[in-house]
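Quick heads-up: structures coming right below.
Taken together, the values in this text are just the output of simple stated rules run on the coordinates, not laboratory data. None of the values given here were measured: they were computed from a predicted structure.
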Structure 1
């Protein structure tokens, strides 16, 4: 596990595309048409942002997974003015269930803790059973329901 390098952004963007396909038609997670450059730009911005981290997992020269996290800042009207957020975590099919996802998550948690944060949150689709099991096994519990409706 290590921080991604700028020259790897196309490879990380390819993993992000696989993550988007894995989510299928989950509301709010479907990628917009023609997002290849936008994904790469978003990942490049994460590398430049001191409040974000983009990690990769590599095996035999191949990127097999990635994870990203950031510090969310809130106005001082709240007691908690900053918390961590896991934005994305993905491991290629065929490399899952070998500890790569857990190792990425643990490194993201450590990065957030180094910034003095006391809590981390994430969003996982309610019908993503694999993702629900994974995150709950790492200690995540229900905190707030996100309700949606079409307009």
Structure 2
């Protein structure tokens, strides 16, 4: 079993509640709007990190971040980008089972044409009345389970 932590839209704020949730992950995916290299450094203390550049990730620290990444865990292919409206592939045709994207700050899991689209929501500063949230994938060979968790932040 592989546990992949999902986080997005930290905007420079990595909450202790998020760190506690991600502890024990085998890999962490950050779906953009990171807010600084320090966030990625802290996440890398927990597990290997794959991150994509969000529309607010500017400066030299973000220059090396790709806009999209493709990963494989077991038999599951995961495509990562910041804004799902920028998706330029046919995930089903490309053999992708999971698309992870942030940007909207709205946590969601949606199945469409055999592909699971996951937005872990925002784990950073609260936006409007949206929840502070995070997610995970649990992968076992060709099987994948996913969940979102609202963080209890004071």
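Given a value of 10.3 for mean projected area of the Cα convex hull in nm², calculated from one of 1, 2, which structure does it belong to? Of the options listed, only 1 reproduces it. If relative contact order in percent (Cα under 8 Å, 6 or more apart) computes to 26, which of 1, 2 did it come from? Computing relative contact order in percent (Cα under 8 Å, 6 or more apart) on every structure in 1, 2 gives 26 only for 2. One of 1, 2 was used to compute helix-only ellipticity at 222 nm (-39500 (n - 2.57) for each DSSP H run of 4 or more, over all residues; to 500), and the answer was -2500. Which one was it? Corresponding structure: 2.
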